[in-house]
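Undergrad: Next up: the structures, one after another.
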Structure 1
Amino acid sequence: MSSKRGKLAERRVNVGQSSTPITVETSHLERVPATVLDTPEDVVAFWIPVGDVRPSPFQYRYHVDEARLQGLAQSIASQELYQPITVRPVQTGTYEVVLGHRRLEAFKRLGRDAIPAIIREYDDAQAVRALLDENLKRADVNLFEQTEGVIRLLSLELSLQGEGVSTVRRLMEEMRGIKRSGQDLKDPQHLKAGKIVEEVTGMSWESFLINRLSVYRLSSALQEKVRQGMPYSLAVAVGRLDPALQAKALAFVQLADGWRSREEFKIWLQKQKSKTQVPPQVDHARFKKVLRRLEQKEFEPTQAARIAAMLDELEELSK
């Protein structure tokens, strides 16, 4: 784990944890033996029917890596130890995934009837924080997914009304205006927003505004590519092209198993420009117009000498 990830993990050690004892009725559920759990001994998990578990409305990871999911399913099928998912009760007999969306999908694909689950009484904000914390530990988390998670968390924690991205941007633009005027942030909502962003991402709210929210200025097609894992810097470079060239650029940079580098893209772009460059042509009409003006004008000795030198060069070019 990198030092930055380590520091984030230390700051988020209690992020998303339920602050109240579990009061959910579990007497009808079968407890999973500790001997088959790949968890600390004090963890309590229950076998919950797969059909009673629904996806989280706060899940912001859109791209499903089929190869990874298939590998996870095969691993679950062959192992004797289980890592439980985490759920929260939403109504009697129904649960919502907080952590472990891929594991739930793998169990479904294996045709399993029940899945080991830890039950936590999270509220909406705690559920989003826990999801963010879990996903930030993954090597395959991308910028877009993390940014969307932070926006959802800010909207919940600050009770923001309206579309998430524009509302959060307006809030942070307001904060930036206050800072630029030489004043300190004092509004509790502003202070809380800055604290949440730093806790979750390890960056300041100013950096989040400049470097993360800018992803939403891309076209919808490029936003979708970033969701799928396209590096943001590469998406920005493609977005600067003329629309007619963007489709060709996307076809070039996307590989079957990833994306080309910025350097490869630069070389490709240079070749495209060289193909479309029109060779310079002599403007004969302009040449004749200048020649007529020269024939009608008197020149000083220095000007005449310059014209003579130019005529020598033109005569050489005409051979």
Structure 2
Amino acid sequence: MDNTYTPPTLNIQAMDHLLSIRVFQRIVETGSFTQASTHLGLPRSTVSKALLDLEAHLGSRLLQRTTRSVTLTVEGAEYYRRMARVTASLDEADEALRGMGTAATGRLRIDVYSSFAHHVLIPALQYFRAEFPEVQLAIGISDRPVNLVEEGVDCVIRAGELPDSSMVGKTIYKDRYVTCASPGYLQRHGTPQTPEELRQHHPLVGYFGAATSEVWPLSLRNKGSHHQLSCFALYSNDSAGQIAMLAAGLGIGQTHRLVVEPMLQSGALVEVLPDWNGHTLPISLMYPSAKRMNARAKGFVEWLGRYLKREMNR
């Protein structure tokens, strides 16, 4: 009996199909055939052929191409969503077997709520890049709910309580709401001295959740007294948009102190009713419970925690 091991025949067609899927994903993520070819280190002609082969195999057009843009078709969006889960599982298996989890290298995809991204994270990224030069950071900016597994996101940063039991959470900072307005607004309309004066005589600028459309009330506490104001003249489902409205002098509102602290320090915004506290606000990082946090995500979380602690203790 011949016990000689015969390796399985290499399935080139399957390998080509996987490459075509990777090419398709990179075109979607970069929005460009040229950028995709650069990221993948492939000739542009190879990228174009891989996509055509994939579309021929599926019998569906995945992308609409013009001279200026590349957009997903309905079929393409569905295929991208499904393949994101498949390739994420493949990447995780590769990482586990190769021991890549010990080094903070490779691509890290995060999703960050708008005001935190614009006012805190992006200004600090130079320090992250200096510490982790081998990590390619892909940042989604939104206040909407994110399905981490389906969208291929490693971790998400959100403000407030996050009850989704399918995710694991880590509080990276405990913030507090601050009531504020622009100096120009206060010069024109005066500064309220009590919550009642604020309610009666000033337009409130608020925020409503992207998922529920529920407007978050303006909450004020002082020595056992508690006021909740909810008659807003303006409100946005984008936290950075709310701050922009306050800076534009459109009214008085509450937002995260951590996010607007630089604007308070510079005088672009002025705290109102400083003796009345807004409620506390946990800022949390979440990741799927079924997926262990890789070294890139761990490095990012630890770096961000150190950075926030250092900045707020200045």
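Undergrad: Taking 20 as the value of relative contact order in percent (Cα under 8 Å, 6 or more apart) derived from one of the structures shown (1, 2), identify that structure.
TA: 2
Undergrad: Of the structures labelled 1, 2, which one yields -16000 when helix-only ellipticity at 222 nm (-39500 (n - 2.57) for each DSSP H run of 4 or more, over all residues; to 500) is computed from its coordinates?
TA: Matching structure: 1.
Undergrad: Moving to a separate point now. From 1, 2, which structure was distance in nm of label points 7 Å out along Cα→Cβ at positions 156 and 260 = 2.5 calculated on?
TA: Answer for the origin of the read-out: 2.
Undergrad: Also, I was wondering about something else. Rank structures 1, 2 by distance in nm of label points 7 Å out along Cα→Cβ at positions 132 and 220 and report only the one at the top, that is, the highest.
TA: Top value of distance in nm of label points 7 Å out along Cα→Cβ at positions 132 and 220, among 1, 2, belongs to structure 2.
Undergrad: Out of 1, 2, which structure matches 5, 18, 22, 19, 12, 7, 6, 5, 4, 2, 0 when P(r) over Cα pairs in 10 Å bins from 0, in percent is calculated?
TA: Going through each structure in turn, the value belongs to 1.
Only the coordinates and a few stated rules stand behind these numbers; no lab work does. Fair warning: this is a prediction, and the values are worked out from it, not measured in the lab. Cβ atoms are built from the backbone, for glycine too; each structure is taken alone.
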